[in-house]
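Pasting the structures here.
Coordinate-derived values only; no laboratory data. All figures in this text were calculated on a predicted structure; none of them were measured in a lab. Cβ atoms are built from the backbone, for glycine too; each structure is taken alone.
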Structure 1
Amino acid sequence: MTPMPESGRLLLAGARVVTPEGVLDGGRVVVEGGRIAEVTPPPAGPEHAAASATADPAAHDRVPADPAAHDLTGYWLVPGFVDIHNHGGGGGSFTSGSAEDVLTGVRTHREHGSTTVVGSMVTGELDDLARQASLLSELVEQGDLAGVHFEGPFISPCRKGAHAEHLLRDPDPADVRKLLDAARGTAVMCTLATELPGGISSVRLLAEHGVIAAVGHTDAGYDQTREAIEAGATVATHLFNAMPALQHRAPGPVTALLEDDRVTVELINDGVHLHPAVLELAVRAAGVDRVAFVTDAMDAAGFGDGSYRLGALDVTVSDGVARLADGTIAGSTLTLDTALRRAVTVDGLPVEDAVRALSTTPARLLGRSDRIGAILPGLDADLVVLDEDLRVRGVLRKGEWVVDPTA
């Protein structure tokens, strides 16, 4: 990381700053001590008006004399992205058992703007998952990860996706508790097929421990899903994927999850998992405040095509799409900056709405709105600089440059 100036103060000036109240064109953000100290509109005066009207993308080269200042005129400044469903990247898997692999994946996603990443696991033997959770918990305690997400083994064999069927098991609350204990208080989410024996009891257990119960990889019907929501389930794991389709006489889990204001829906916006029309339908039905864009990334994200391993299964990545030998989609190679660009350029969302789905809503889900997910005084200085094409040009995490826009 590029360190802060010796003064410990950084001024980011001239960008279109996306705040919870709207976009500040030419706004100013002051960073001190790793936190956002000030967020202010541009200074009044004809000089600023002329500069804003020009909005020259090359203006970042005209750095003010103050060494702590960055002129970001013509750029966007948005809060760091928060990815609550991620299995790795950069060639590093979060489930390999190697801390080095995990840190490689985290670093890759940070370079693409995800300043907060939850480490997601995939189905395995219960003892192996407990060991992996213990490793990930250490990295959470160090501040490298934001929490642990158990995706499997408590999922339906009918909707297993890229999970090894022979390792699946019913969500017995005792087994769920074993994994929570292994994570030592760092578990933030567990995906369940809540229609399986023990499913509803496990949802209640998770809720009692402050862990998000997510409905996913499920073959549940509408009424069964409603029961899970009433028991405390609050997230839909990658909505539409690995669950029954919405039908006019069988509304299924999709309808139940979209219609309930207590549920936030994950969407994988990579152009592979969801048709743009389906994504638009979900955003309209749930409202942007209940949408969280996620990557569900595997270690090929930010790395390239080739042969990989996802949990116990072999995966081939070709043209950026990850599949098992039988053609089943196996996670994604997505990074959240790409999800942002698609949301704006393909799906037609305003930048500020896309930012809510990438940052604000997932931060709220994690219970960390007081630290991350928005550009507000007092929050961590997790910020992303985007050019006019919405490509990452700078990433600041806790006041230190991961990607320096002037480098």
Structure 2
Amino acid sequence: MSNGNDGIPAGFNEALMVGRPPNILKLFPNSKALIVSGKYIDRAMTTKGQAMTIAANGRSQIIIRGVLAAAQRARAGVIIEIAKSEGGRDAYCAVNYWNIARQVDAIANELGITVPVAIHADHYGIKNDDELEQAKTEIPTMFDAGITSIAIDASHQPDDHNLLANIAMKPYIPEWAGLETEIGEIKGKEGLSSPDEAVFLVQGLNAHGIFPDWIALNNGTTHGIEASGQGIDVELTMKIHQAISKYNVSGAQHGTSGNSSDRLRQIASKTHTTKANVATALQMISWGLEVNDYGNAIQDSEKNFIKVKDQGLGEELWKDMLAYAGGKGITGGNFKKLNLPFENKILSQPAEVRHRMAKRVEDFTYGLLVNVFNAKGTADIVIDDILKSKSYHPGVKSSVMEKVEEWTRESIVRKASLLATNKGPEGDFDD
């Protein structure tokens, strides 16, 4: 897509007028940031083919800044997200469900970003009936605050409860919004998802007129630091995506941090995955820790992280963070708990330190988008799609194929009882 004399991509200003959802127009009427439904981002990856984009967990303002700069360089549509554990009511990050859109919009306008961005509420966990009732109030407040895409994650529960929770949430999620559903918590090699589980969930949703854009699986990877080396099971992912192919549901790959570039290229090229979540890697890279070529933090023989001198955080602040972690007994992947108490201290560092932190994130993300995910140029596909549809809602990718009378509450419970599933061990597997 060619640029005009002002450097703005052709069609961008028109897309800005018609492509932003109603909640975004209300919040940011004078904005020049193209914040769109997650549906558009998914479709752009599908249109390009064998492509997926980063869904970057914006645990800090620095990470958001770096990812947006990388997307601009790559002309890639991207997703900025935060999970319930990271940014819900009991958050461990300063960025949360209710301020992430405002931060993205402000930074995008400051940097002159002209690529489309979706704001995704990741892993909105519903673990029991009390949380289901809470969601009916809380989810609308998140859309009021600028969310344009959401993942309903009731995968902690039995399969029938998972499906019923997704159905119950239908009235509370705008039809134009990106929608993700999930089977199986992300537990590594334990409790792997199955094709039968995926078919059960997607068929049941279809019968009730719910057409998810993405499905997330437990396909062998983990959240946080990938210590086992097992990583994503590409063959299992292919089997599950094939089993639900007629419903046109794309894959969302969770637990991307720490998986090799070759494995991620396979996910992009061999499966229907269009969304790849990256969280811990971006955090560690922004702090200036030593990582391998795919973002997994390197630890010494005593399991301590290795800080690269004059990279990322200022040295004194890093010492303060280590002291705080030691006093609280925080180790390994739980260093994520440092985000909230140290965000303001990070932002109070000199400009050159903040710049190098963001630049480190930018360069890593650009490499993923261009050399691994095959997402280069997808921003212009989104803009073209918006101009063709002349709407903030691109429509759904499927149609009702299942009979709703065969998916009553009673039949859902009965069908679920026939599934052979293994949920894996109990524990806290939240992002």
**Per relative contact order in percent (Cα under 8 Å, 6 or more apart), the highest-valued of structures 1, 2** = 2
**Source structure (of 1, 2) for distance in nm of label points 7 Å out along Cα→Cβ at positions 22 and 294, computed value 4.3** = 2
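Using mean projected area of the Cα convex hull in nm², for residues 126-301 alone, single out the structure from 1, 2 with the greatest value.
On the way: 1: 10.0; 2: 11.1.
Top value of mean projected area of the Cα convex hull in nm², for residues 126-301 alone, among 1, 2, belongs to structure 2.
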**Prompt:** Looking at structures 1, 2, which one was helix-only ellipticity at 222 nm (-39500 (n - 2.57) for each DSSP H run of 4 or more, over all residues; to 500) calculated from, given that it came out as -7500?
**Reply:** 1
**Fill in**
Candidates 1, 2; distance in nm of label points 7 Å out along Cα→Cβ at positions 38 and 158 computed = 6.0; producing structure is 1
**Asked** Where does the value 18.9 come from, among 1, 2, when mean count of other Cβ atoms within 10 Å over residues 206-213 is the thing being computed?
**Response** 1
